[in-house]
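Quick heads-up: structures coming right below.
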Structure P
Amino acid sequence: MAIFNRNKQAADPAALAAAQQAQEQREADLIYRQGIVTMRDLIAPPSLEIESGFIRLGKRYAKTVYVYGYPRQVFTGWLSPIINLDEVIDIAMYIYPVESRVVLENLKRKVGQLEASYSINAEKGHVRDPGLEVAIQDAEELRDKLQVGEERFFRFGLYLTMYADSIDQLTQVTRKIEGIFGQSLVYTKAATLQMEQGFNTTTPLGSDQLLINRNMNTGALSTSFPFTSANLSRNEGVLYGLNRHNNGLVLFDRFSLENANMVVFAKSGAGKSFAIKLEALRSLMMGTEVIIIDPEDEYRTLAEAVGGSYLRLSLASATRINPFDLPRVFDQDEADNALQANIITLHGLLRLMMGGATVNTSTGATLTSPLTPAEDADLDVAIINTYARAGITKDPLTHSATPPTMNDLYNTLASMTGNGPSLAQRLRKYTTGTFSGIFSEQSNVQMDNPFLVFNIRDLEDELRPVGMYIALNYIWNRVKSDRRKRLLIVDEAWQLMKFDDSANFMFSLAKRARKYYLGLTTISQDVEDFLSNKMGRAVVANSSLQLLLKQAPSAVDIIADTFKLTDEEKNRLTQFPVGEGLFFAGLNHVIIRVLASATEAQLISTNPQAFEAARKEQEAADASIKTTGGATQ
């Protein structure tokens, strides 16, 4: 026993040392762990203040509301405006299944009570109660569906927590959400004195601490499905591309909207011409006529492929357009005003031709020198007299006479007193001077082809706005003469927006196109010049379709302000790949990917690399045919 005790005493120093070392290691580990930042430390706010009407999380404010009232019928997508709202919101849904047996027993008792009330009212001769009749009908219908297993029953709770940087901003967000819900007859209340429980309810803990629920069957509950996105697919129309939100097809008829106008904005090389040519090709196959103002010779291959007419406007070409032509209209009111309307259009054209152009050095904008009131009055008299000498008056029966030309107007001005001779001198370069011929002779253009392209690439820079204006007026007269489903595509429309008269004419087209079954497509890469003009913004406002492809960073702010884009949409504008962008159709907007088949892409691509690849492929095919033919011989 003594030996054992001695050995035990001898072993005690080592055990004590080991125990002391273990204790020191535990203390060091504890100190180390206390210095580590946990996930809870990262996500927790610096402070938490709970008030009766809101919660303050650090410098942010939060408020929870719950839905307590619904209309008799709710429709699919009623929650979509809230989900797509550009605000910071947490939305929590709690769905509790209820046994059908319990619901059927309650419905049986409820129906009995309602029918008893109805019978008592009838016996007493009271005025019928429509609300009571509807309640009986709804209860009976729900009971039938529950009995056959067509529906199930649930209790549904919907809660929303909104966040803002200030109390005033939080109040504005709350009013906005209440207004959106109120439009659908859905009513909300703030979780006053229960803000902590409401906040916990909308966190991802799955704990419903408010327990404010509403009975719903399967059909009503399904309408609150939260993962909603705009759907632009219809049973008719043309394919525009792929909806990147849900991989659905963007397929619809633009003529089914309140107007068929469209604006397209994109930087060079973003794919705007590709998208529009694809729409034109597919619309043509659906029986829609297509007319194009082409400033860069981009539509020639497509026109030749579909057997269209390709008209080249230049001083060297044989194509002639007479701006004095009158439309052959059959509506009596329009026929009576046809001459007057064309005279007004001629005023705008002649101001563009004779006013001269100057550049504002501070803004870089192109300005036209306006005619004086006396000059404008003399010009009006000269135009009326020029038509009269050709035998054309306000009487529609005279409108079939051969119209005068710019040369006739020049002669009329030259023979007048006052400002006539000076105006004639300013007009002379279009009659006998440098720009003579193209717009001073009778028209020789035939517009009976369903695919028509006016190419103005070879027009001089000074003459190009004039050429676009005259071509558009000639097309407009044709549209008024023969109403049918048409698309009018104006590429590089910013050139018209530089001048007041041509910008006003474009706005007039956009405003009146719907009446004549016309869809105006306006394309521009110079977004700032287009939208900085009052008429340019008016054209956008009168267009139900908008396509925004990749933009230059300098143009993003003005586009976001014009189209009321969300922050996410604004950030994406400079990052879209080629052929992808925002597509607006009425109140719906999606991210679209323009897709074309290999054959379509070969016809409409303006990529030089694509042209080179197609050329080499054609040469290889020709060589193969030649070799095969030689072998056969």
Structure Q
Amino acid sequence: MSGKLTRILATDCGSTTTKAILIEYIDGEYRQTIRGEAPTTVEAPLNDVTKGVLNAVNELEELAKLRYNNKDIQFVKDQQIIIPRDGDKGVDAYVSTSSAGGGLQMMVTGVVAKMTGESAERAALGAGAIVMDLIASNDKRPNYEKIERIRHLRPDMILMAGGVDGGTTKHVAELAELVAAADPRPRLGSSYKLPIIYAGNKDASDIITETLADKVDLIITENLRPTLEQENLQPARDKIHDLFMEHVMAQAPGYNKLMGWTIGPKNGKMENIPIMPTPAAVGNIMQTIAKVENIEVLGVDIGGATTDVFSVFTEDLIFNRTVSANLGMSYSISNVLASTGLENILRWVPFDINSSDLRNMIKNKMIRPTTIPQLLEELVLEQAIAKEALRLAFVQHKEFAVTLKGTQKTRSIADAFDQTVSGETIVNMLSLDLLVGSGGVLSHAPRRNQSVMMMIDAFLPEGITRLAVDSIFMMPQLGVLAEISEEAATEVFNKDCLIHLGTCIAPVGTAKFGQPAMWAKIELPDGTVIEEEYTVGEMKLIPLAVGETAKVHFKPRKNLDLGKGKGVEFQTEITGGVVGIVIDTRGRPFNMPTDTTQRVSLLKKWMKELNVYPEEILS
């Protein structure tokens, strides 16, 4: 393939809505120009996902004609997307993601739940799957219960792991016998065998083949845990993607046709570009940005039923994804209440409210999940719940994104089978460069200042951290676009996908409220110099627009750290956003006062300073 991609079409087939975006090369840079959407049509009565895709692209086509005042623009002809581009007709490349039909649902197996089992979970989650259950030799369930569980769940595929290369094959063989006894059937399609990927001890491959080959569609790949000190997840993830296309998507109505449409440049020629699971695509753009910009990234997508957290940390840019399947803002909102309790939600509310009123509001949201807050008080309550959902999802993520088990110290057999054995989290908020929020409650908050407050309160960023939200949730399309053009994906991500909110400055360390926290000198682009001594317990907002940078000089107190060490004085530059610079000296770890009067007073003070809500609710 020669020449530059000048017009790219990308779609995301969601469970309810199919979204199409147009990316064009304009004035020497890639920009997202037009967007269209239509209901997804994978289910009855149409039973053909391409109908929804064409409807979304047809809307995009009509908007393009209006934008460019050009009636000759055409993207669809004879019920198919026009490729290759010919003047005003067609596009240079077309890529797509999908979570229609419930996305990719998997089970994983491993010998030790907290070792090979957890590695298998990381592989599946990173490939965009929802992990329905983990079956392990040491999970304390009787075999008949495990067999019934495998038989009942009907996953799209199973990933089997277990054992290091050269180790014992006994437990892996037992897991294979459990799967064979369950004789699992796939969720979609009745005419094909369930795909099973074996990525365990290579010495057990013959045993696995003998036990399972006649019952399932068995694929054997490299061990995802070849040694205790090493994880090798990519081969298993690649196989999951391949099987997602060949088996799961092939059974969904219309996907065979859609898979034939996707095309783009790869290996120097135009090739079919596999459809990617939506969460895997979001993870892909996170990893691409981290690699291209050499930064550490943390992202969250909070939906109605689930909350996904993505992270890329450490010098090796290790990627992790977790799915909190019981934490969401509509269908799962009652689970948030059950998981965190009334007190933790009410601590973010700057006024008195009857607990029964809060419970009623939560139950109403659960039974009417598509409604949005009608009163300002309802908005405040919903955002308080969102803070707790995000916080709990992040806690789960930190517990999962850890160093490898079994490598820190010599263990006995009893230790290896102990469920409580855990590595240290690799999530280091003090080294985090970029925090990205997505999902309706963050991306569509009435004020961007509310998004900033929710993200700061939920994640408690440390040191110097840039904050942003996804404008229209185009991260999935950009993730699959990165497969054919990192340049286009990263340019659009930074210029059109992200709304840069600003930068949070938060010293780490404990001190009493009112004590000195740090001295700061901030030189704004217009020459204004703000020199101030900040005390513990404050939040301050300093306007600094998108694209602007400020020169700053920080001097934290001796027991507080801004990322350079306790009490270390330094100078740097920070970037602005639609909100600006937020100085947060409330302390890390952060402890909210338990006295109601003091708590409400502080909440109102912080929210007024950040201009989060109108004056009438904070007076």
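Throughout, read-outs are computed from the coordinates displayed, never taken from laboratory work. Treat the numbers as computed from the prediction; the structure is a model and nothing was measured. Cβ atoms are built from the backbone, for glycine too; each structure is taken alone.
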Using helix-only ellipticity at 222 nm (-39500 (n - 2.57) for each DSSP H run of 4 or more, over all residues; to 500) as the calculated read-out, with -9500 as its value, let me know the right label among P, Q.
-> Q
For mean count of other Cβ atoms within 10 Å over residues 216-223, which of the structures P, Q scores highest?
-> Q
For mean count of other Cβ atoms within 10 Å over residues 200-207 computed as 14.1, the structure of P, Q it came from = P
Compute relative contact order in percent (Cα under 8 Å, 6 or more apart) for each of P, Q and report the one that scores greatest.
-> P
Across P, Q, volume of the Cα convex hull per residue in Å³ reaches its greatest value in structure P
When Kirkwood radius over Cα pairs in Å, for residues 352-487 alone is computed for each of P, Q, the largest belongs to = Q
Looking at structures P, Q, which one was FRET efficiency 1/(1 + (r/R0)^6) of positions 296 and 328 (r between Cβ atoms, R0 = 35 Å, to 0.05) calculated from, given that it came out as 0.65?
-> P
Of the structures P, Q, the one that 3.7 was derived from, the read-out being distance in nm of label points 7 Å out along Cα→Cβ at positions 80 and 224 | Q
